[in-house]
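S.K.: So, here's a batch of structures to check.
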Structure I
Amino acid sequence: MMQFEPTKDPAADILLSFYEFGIPRTPKTKDKTIKYHEIIGGNLKEEVVAMLKTGTQQRRLLVQGLTYAGTTPNPQNVIGSVNAYLPSVWKIQKSLQASKDTLIKLQKPLLFTWHSVLTPPGEDNTLTQSVFIFEVSMIIVVRALSHYNAAQIEVQRALQNQNNVSNMNAMFKNAVTELRNGAGVLDFVAKYLQNWKKPPKNPLPEVNRRILVGLQNYFLCQAQRILTAKAIMDKQYVIVPQLLGGLQQRYSTCINYLKSGQQIVPDIVQECVLMVHVCESFAHRYAASNLRDKIDSGKIVDDLETNFGNSVAHVIVANSKFNINWSGLGNIRKRYEGKCSQVKQILVEMETEFQETNAGVYFGPVDMEEATLPTR
């Protein structure tokens, strides 16, 4: 699990936490290796043969990059490999589609095999198909997940540069851009998959349209989490409740798509459910703080009793919504429980302080020097 430098606010740390996606893989074994120039034959022109060899080489480089020495691949290198291979695979697909009246023929079956990273543990995570739409979709999903992983690295770099605000802000901006790019790529794949005339009954989650729409929203949630955490770090609390409200709604959309059919790795859905509660709690917490700041600074001078009461109500709701049941959350618990415990302590202290202040507003001692005694 990637280690992050903490901020000064555990709420920001929670929002900046990332689920770690793996990258789908395709076999490197000799019998599974795709060699277009050996599979696709016939009376081919030299430029066609060259195109097939180029496609073979580019796919080989992509596959090697996904499994390089058993290490985690560099996301930017993977994105570059996908971008290099994709034009070739488009050309090969179009050549085969136009081959009815030509001498192009297959020397042996052209089969694409991919291993999923979204399939739940214990379930078959491998699918083999003979259609290019499967190959194209999988490599584009590889690119989308690599954008997400690149964003995670940028956030880690940003937190290591907290003493250099300019650099930190630039890295946060890069992370948000990567996530939005990844969401856009997933949107493209989800629409492209409508062209699959006979998809398998049990596709990999990576080529399930509803799952991809859910992940697209998940990526956008992660981008808004960064923006919200940045506002908290900058103490721009006024905009935080609104950001959290939008984030809570989008997580509900994620859950709707990710739980609507095919099962995926449970951690992703569990995180969405957790974040719905976290966002609601945080929204009330910062709404309470905003009210108290306005009262303390003199921006609110009328109806103080009601506004004090509202601030207390907000922090009570924030505290109650943060009573998290960790049972069954597994890896999600490992990532979040420590920081959530810190936030819970803050909320308990806030509620105690606000209640005491509120009691003073309603039931404070009378200043006898200012009191006018009744007369007969």
Structure II
Amino acid sequence: MISILVIFMFGSLVLAGSFESDPNIWYSPLTAAVIALPLFLCYARILSLVPGSNLFDIAVTLFGKFFGKAVVLLYTLYAIFLGGVVIRTFSEFIRIVAMPETPQIVIQSFLILLSVYLAKSGVENIGRISRFVLPIILAITIFSVIIASTSVNFENLLPAFNADLSTIFKVSVFKTTFPLGEIILIASMFSSTEPWKKTSKIFIIALLIEVATLLTVSMRNSLVLGSPSISMYYFPSYEAVSISALGEIFTRTELLVGINYTLAGTIKMGICVYIASMGISKISNYEDMRAFVAPSALIMLFLAVVAAENAAEFFNLTNYYPYIALLFQLILPLIMLIAAEIKVRLNKPAEAAPQGTNNQGTGS
């Protein structure tokens, strides 16, 4: 599960770096982690309070069929929306850095086909692929830092902590919602029978790995590009590595960054399709979720196509993403947590009563 959590968050890293308009906020992943930690503990607590149930099952258990399925519908729409955003992001990335003459619909169609295949392969195969891919992604990230070390300028980090609080908060919130808080969707794929502490440990380990990666990438981009260069690029990570080389042997290493993004992004798209299909299956009471994989993917493809007319308009729209994510990553989980805590406490006296009755009968 840790691999899927990390890969899912890493799948948005291609976009996360494009909001560092000031290199002095290279530490924003740390502040984002402070915001994200309570959210992660909240998600783990929800799964632990209703053992053996995923997020969709928990919603129905807590709120009944009507309101519970309404919550499932909201998270299904969120998965579709996020999938569309990721598809459009990666199609823009591929078009801008590698295939400027290729129509976007061709790139997006190819990506969606991969997502459909991955979603239909099932959660077990997604987990196996994630466990295989994660070490590759981390190794490439470390190697890209080594390559970029030939082009660093430590003065780019100075003056440290020079950004105003509003900018720090804005970037931190963005990185909390995109990508850290998105793992609330992963809670719909898995259930937990472990105590809260063990479930929390899984989420915290995933958070530490992701934040360490985000911080490494953020520092690398700031050290190499500096200001105002970072704000000039849609994909600063790619640009930071593209201007670096290690001798005459290791050149064009930006291709490794492209591989990293593509691996993580494809898995994330497949997971979004899988979750959306699960949600529709839950709402319709149709057990075979694979029947909804293709329709879910087509809706995501449509959303990716109509989201914006060009890259500039699309990336401007992503500035509003945190406002949308707030409902799914904070408000609904808090409501579910409160409802679950109340339900557990109300059930404890009911469970204790029969036990007390049996003890009295034995004594008489």
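S.K.: So if we calculate volume of the Cα convex hull per residue in Å³ for every structure here (I, II), which label has the highest result?
M.R.: Comparing I, II, the top value of volume of the Cα convex hull per residue in Å³ belongs to I.
S.K.: Which structure, out of I, II, was helix-only ellipticity at 222 nm (-39500 (n - 2.57) for each DSSP H run of 4 or more, over all residues; to 500) derived from, given a value of -24500?
M.R.: Structure of origin is II.
S.K.: Using distance in nm of label points 7 Å out along Cα→Cβ at positions 36 and 84 for the comparison, can you identify which of I, II gives the largest number?
M.R.: Once distance in nm of label points 7 Å out along Cα→Cβ at positions 36 and 84 is tallied for I, II, the winner is II.
S.K.: When you work out relative contact order in percent (Cα under 8 Å, 6 or more apart) for each of the structures I, II, which one comes out largest?
M.R.: II
All of the numbers you see were taken from the coordinates with simple rules; none came from a lab. All values reported here derive from a predicted model rather than from experimental measurement. Cβ atoms are built from the backbone, for glycine too; each structure is taken alone.
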